[in-house]
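Chemist: In the part that follows, the structures are each spelled out as structure tokens.
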Structure 1
Amino acid sequence: MTQRIFLLAVLVFFGSLMPGLPASAQETLQKPSEMPKPLLAPVVGHRGFSYDFPENTALSSAECAKTGAHGCECDLMVTKDGKVVLFHDGRTNRKVRDAAGEPVFGRIADYDFETLRTFDVGLWKGEQFRGTKITTLDEYLDALKGTDCLPVFELKTCPPDPVVKAVEERGLEKACIFISASRFVRERHPEISTAVLLGKAENVTDADLPNYLENLLTQNLTNVVDIHHSRVTPEIAKELKARGIYIMVWTVNDPARMEALYRMGVDSITTDRPDAALEIYRKIQSEK
């Protein structure tokens with residue numbers, strides 16, 4: 001999620017802000033406090049269980065579910081021939097290797113799916129993962145099937161339509177979370193839980209952040225924000241809660257920070273270490 005700050009423009013493109021709404025339509029929008037409680041995943045594996053396994057793979061997703069995590073986040077892109085696959089980076093250089101173990105240069109969109117399948121996306125993580133192939137959307141969903149771990153979708157260069165279609169075909173409308181393209185998804189399926197994805201929102205002061213988020217969520221038909229954890233303080237968390245806003249944060253790997261955030265009232269933490277987050281979450285729940 002390190003590139004999320006730069007992806008806000010993509011979210012806007014998919015209908016995040018909708019500044020041209022007429023006054024009559026604006027008046028019908030509900031504030032977060034008027035919306036029903038969303039589906040939440042207190043512990044979300046970031047790109048699966050990416051601390052120990054190659055990120056955005058069926059293996060990482062399955063291992064995330066085995067920890068007992070409530071959700072498994074993935075990043076989605078589209079190949080040259082239209083196949084939806086899991087991948088995060090804008091370019092393949094860092095995590096894709098050929099048969100000789102050399103980096104493959106380019107973008108996911110530069111390659112057709114069958115060519116991508118000849119490459120290795122596990123070797124960069126360790127020799128024990130040699131032979132790991134790029135994962136399709138269907139394979140990701142299959143890895144989570146039959147578990148209590150919710151699919152959590154972040155659309156990179158992937159349009160929402162094929163992902164929504166996959167959700168419809170599997171009857172997952174009430175068992176998944178989109179953290180991008182919120183308005184697009186909610187206008188088609190109000191029952192699907194969504195969040196608005198943000199970085200650090202550097203241009204917004206702490207004093208202005210609650211109003212900013214309330215307006216942004218209202219426009220996106222949701223009451224959940226997924227924001228970089230560094231923006232969340234006890235004061236901000238309290239104010240957002242008072243406005244009916246649910247808080248997801250990314251990406252937190254320090255156990256002390258995880259505990260502090262849960263105690264502030266954060267509803268969901270996305271982490272490379274879902275096993276550690278789950279232990280902390282359960283500890284805090286047991287104290288209640």
Structure 2
Amino acid sequence: MPKHEGKIELHAHTTASDGCLTPQDLVRFADESGIKHLALTDHDSTAGLALAREYCANSSVEIITGIELSSMQLDREIHLLGYFFDEHNQTLQNKLQELVADRSSRAERMIRKFNSLGYPLGFDEVKKKAGPNGLLGRPHVALVLVEHGIVNSINEAFDKFLNPGRPGYVPRLKLSPAEAIQLIKTSGGIPVLAHPGVDFSPSMLPDCLDAGLMGIECYHPKHTPLQTEIYLEIAQRHNLIITGGSDFHGYEREDWKYFGSLTPVEALLQLKRFRKRLG
């Protein structure tokens with residue numbers, strides 16, 4: 001267990017992508033949980049940041065600019081977290097618009113796949129789960145699968161249908177890890193490899209380092225103790241920022257259990273030091 005004071009959360013999602021809480025409700029929950037520094041890291045979206053900051057006027061929570069970008073390499077989906085970037089950077093926003101359009105198309109293709117397998121899922125059901133402002137993603141498809149009784153949980157939906165290589169998986173717009181890292185850096189941010197223990201091979205690390213990777217999320221609910229040790233050693237060997245986060249979405253009991261408990265205090269200090277160096 002990393003050293004922490006229960007006051008920092010560097011990986012959390014809202015209804016602006018595939019979380020179950022609105023940005024305002026997430027800030028409220030963070031405030032009630034004693035969290036002082038909260039990074040909104042919605043998938044391919046910065047839409048929740050302004051709403052969260054607006055609500056922060058009534059709380060003691062400080063919002064950290066964040067995002068989670070998905071990329072593909074060697075048929076693996078690799079996620080990159082970005083912190084302290086300029087959310088109004090036009091290059092970034094142009095790419096996010098492309099990714100949003102691809103998400104909708106991808107969800108439709110997933111539904112057609114399920115229909116061809118004999119499962120009566122509807123695209124409107126998935127859109128309803130995402131809400132009027134949310135970005136369509138695999139968790140929304142998973143929720144519909146649970147609702148239909150096809151699986152018992154979101155985790156089962158991913159394991160059985162939605163992970164790469166499974167019958168309901170559809171590849172997304174191909175952004176390489178290097179491109180995702182450069183997109184974060186171009187907008188003045190700090191790129192951090194998200195949950196490497198989930199679907200990342202250390203053989204991919206040199207390309208990420210060459211592209212300018214600055215940190216690794218070593219602490220994550222899905223990491224085994226051995227994986228945590230491996231990535232701590234890698235981060236220390238390459239002088240990378242060591243971060244952690246709950247990856248909060250709010251749909252599973254574990255999300256609420258880990259919220260605010262996996263981010264080392266040193267992670268925020270390191271991020272802020274790197275931010276000063278970047279100017």
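Chemist: I have 6.1 for mean projected area of the Cα convex hull in nm², for residues 111-182 alone, calculated from one of the structures 1, 2. Which structure is it?
Modeler: Considering all the candidates, the number was obtained from 1.
Chemist: Related question: Going by distance in nm of label points 7 Å out along Cα→Cβ at positions 31 and 55, which of structures 1, 2 comes out largest?
Modeler: Going through 1, 2 one by one, distance in nm of label points 7 Å out along Cα→Cβ at positions 31 and 55 peaks for structure 1.
Chemist: Something else now. Where does the value 7, 29, 36, 21, 7, 1, 0 come from, among 1, 2, when P(r) over Cα pairs in 10 Å bins from 0, in percent is the thing being computed?
Modeler: Matching structure: 1.
Chemist: Thinking only about distance in nm of label points 7 Å out along Cα→Cβ at positions 47 and 191, which of 1, 2 has the largest value?
Modeler: Comparing 1, 2 by distance in nm of label points 7 Å out along Cα→Cβ at positions 47 and 191, the maximum is at 1.
Chemist: With Cα Rg over 2.2 N^0.38 Å, for residues 63-150 alone as the yardstick, tell me which of 1, 2 scores highest.
Modeler: 2
Chemist: Comparing distance in nm of label points 7 Å out along Cα→Cβ at positions 127 and 199 across 1, 2, which is largest?
Modeler: Top value of distance in nm of label points 7 Å out along Cα→Cβ at positions 127 and 199, among 1, 2, belongs to structure 1.
Chemist: Another question, then. Cα extents along the principal axes in Å, for residues 143-246 alone computed as 46, 32, 23: which structure among 1, 2?
Modeler: Among 1, 2, the structure yielding 46, 32, 23 for Cα extents along the principal axes in Å, for residues 143-246 alone is 2.
Chemist: Can you rank 1, 2 by distance in nm of label points 7 Å out along Cα→Cβ at positions 159 and 223 and just name the one with the largest value?
Modeler: 1
Chemist: helix-only ellipticity at 222 nm (-39500 (n - 2.57) for each DSSP H run of 4 or more, over all residues; to 500) computed as -9500: which structure among 1, 2?
Modeler: Structure 1 accounts for this read-out.
Chemist: Oh, and also: Tell me which of 1, 2 gives 3.5 when you compute distance in nm of label points 7 Å out along Cα→Cβ at positions 103 and 167.
Modeler: The structure behind it is 1.
Where a number appears in this text, it was derived from the coordinates with a stated rule and is not lab data. Remember, predicted model here, so these are calculated numbers, not experimental data. Cβ atoms are built from the backbone, for glycine too; each structure is taken alone.
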